[in-house]
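So, here's a batch of structures to check.
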Structure P
Amino acid sequence: MIEGVLVDAFGLAGVIALLALAARCNFWRWPKPLGWPRILMYHRIQPAAVDRSRGEGITATTTQFEAHLTWLAAHGARFVTVSELMAAENPAHMVAITFDDGYADNFTHAWPILKKFSAPATIYLAPDMPDIERLSLEMIAEMSAAGIEFGAHTMTHIHLPSTDDNQALAEIQASKNAVESLTGKPCTSFAYPYGKFFDKHVAMVAAAGFETAVTTRKKILPRRKFDLLCLPRLSMVGQMNRFEFWLTITRGRYRV
């Protein structure tokens, strides 16, 4: 009797442990073909080690970033901008690297690594975002001349769902105009701040003249399922280890 209870208890504990592991590591998700295109989302790149216990999710290290590009290149990735990916007749194995907000370290720390792999990227600028060290005009000019695409991210990184419609539309349109002024090139791609938006904001983005827009929805989709104004991205976070990176690249996310 006691032995049966112990077996049941250990069996239940095992099930609970397995469920916890499945939630933490999404190895059970069906892997997507590496030939399907992917859009990766970064924010900051820093040389110092990221403190995983603090959850500094938006900051990846230079070591992590280079390891990510090394793995992708070894597995046949063709690095492109978001606009290049969307315009491609054959997007097989294409990977678009994106950065949100426009941190200066995109130039000082990410740019040298991107150049090492001859990898373009798309950087979404929030030109008046407060409390960050932003890319300078000189940094933007150098990167733009070398093939980096610059998109818009509203002017001040507003939370669209809680913003008055008139102000939301003004921020979206003004950010497009500002990025075009900074680069001297058309700004055709947009990123929704915080990944939060309603259908009406998608309509605003279209009305402002954007051709593509990226979200924070974590999916890997074949080309035929793309919604150009609601493109999913894979989140590359600082807490991620190599196994979790592999899960994200192959499954879309590494945990629920």
Structure Q
Amino acid sequence: MPKQPLKIATWNINSVRLRIELVKRLLSNESPDVLCLQEIKCVNDAFPLKDFHKAGYEHVAINGQKGYHGVAIASRIPFKRVDMRGFCEKGDARHVSVDLDLAGGLTVHNYYVPAGGDEPDPVVNEKFAHKLAFLREMTNWYKTHKKKSDARMVLVGDLNVAPLEHDVWSHKQLLKIVSHTPIEVELMNELIASHGWVDVMRRFVPPEEKLYSWWSYRAKDWEAADRGRRLDHIWVTPALAEAPQAMKVLKEARGWERASDHVPVIASLTL
């Protein structure tokens, strides 16, 4: 069992096999108790389990898919239960959750929400329509969960929405760009309200300050341009509102060799 606080990391790795050395570097440097990965881009049998086991992460829940999507949770803490939910009847591997074997219990939900394509019009863009439907289905599901005051849950992942004005490099210029459009922000706010979710990242960085977790591959010099977006999130339920003790965005990982366009976000929770 880990010493308190519990350290949880989330990272869209953009192919776990291609970037396993970067994952090992993160595990070695940051030593999270739980690592949630998105876009693993491999079937379950192709997941590099041995590397995780060697690093001390004996417990791994995988919801893989060939070449696309896929999510996984690697943990030093045993699982009492593993669950995977399908959304929008697409057959995509975009969710995995685990109940950690901790006193008082803790459920961790890991998501990869659809990116939504380029055109923010659900009539002409099926990918955007899928994204909106996915967010609505998430909201409706969490509305059915048990009483908010009792639920001990953490929700993490690449949610592909930057909801606040300073979650993007230019609010005005990105209002018509997928990930920051008013309809996406509205649906994310409804999702947050569905269970009273607490935005852990913004507990430590005020809303009026810029905060990003993703920088496009298209930028010749991503660091100099700094045209980022906060697409990756860590939320907790009201029962855990006082649990977050620290949070950091590992921005330097964007500069690692063969980096993902997302960087890890890490939170420490006292349970």
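Computing mean count of other Cβ atoms within 10 Å over residues 167-174 for each of P, Q, which one ends up highest? Kindly include the intermediate steps, with their values, before the conclusion.
Values: P: 19.5; Q: 15.9.
Sorting by mean count of other Cβ atoms within 10 Å over residues 167-174 in descending order puts P first.
A value of 17.3, 51 was computed for Rg and Dmax of the Cα atoms in Å; which of P, Q is the source structure? Write out the running numbers ahead of the final one.
Details: P: 20.1, 79; Q: 17.3, 51.
Of the options listed, only Q reproduces it.
On distance in nm of label points 7 Å out along Cα→Cβ at positions 127 and 199, which of the structures labelled P, Q is highest?
Numbers: P: 3.2; Q: 2.5.
Comparing P, Q by distance in nm of label points 7 Å out along Cα→Cβ at positions 127 and 199, the maximum is at P.
Out of P, Q, choose the structure whose coordinates give helix-only ellipticity at 222 nm (-39500 (n - 2.57) for each DSSP H run of 4 or more, over all residues; to 500) equal to -6500 when calculated. Before the final figure, lay out each step's value.
Details: P: -11500; Q: -6500.
For helix-only ellipticity at 222 nm (-39500 (n - 2.57) for each DSSP H run of 4 or more, over all residues; to 500), the value -6500 is produced by structure Q.
With Rg and Dmax of the Cα atoms in Å, for residues 95-238 alone derived from the coordinates and found to be 15.8, 49, which of P, Q does the value describe?
For Rg and Dmax of the Cα atoms in Å, for residues 95-238 alone, the value 15.8, 49 is produced by structure Q.
Matching task: 22.4 is the computed value of mean count of other Cβ atoms within 10 Å over residues 71-78. Pick the structure from P, Q.
Values: P: 15.4; Q: 22.4.
Only structure Q yields this read-out.
For which of P, Q does Rg and Dmax of the Cα atoms in Å, for residues 175-222 alone, calculated from the coordinates, equal 13.5, 40? Before the final figure, lay out the partial values.
On the way: P: 11.9, 34; Q: 13.5, 40.
This value belongs to structure Q.
Among the shown structures P, Q, from which was the value 23 of relative contact order in percent (Cα under 8 Å, 6 or more apart) calculated?
Details: P: 23; Q: 19.
Attributed to the structure labelled P.
Each value in this text was obtained by applying a stated rule to the coordinates, not by laboratory testing. Note that the structure is predicted; figures quoted are calculated from it, not measured. Cβ atoms are built from the backbone, for glycine too; each structure is taken alone.
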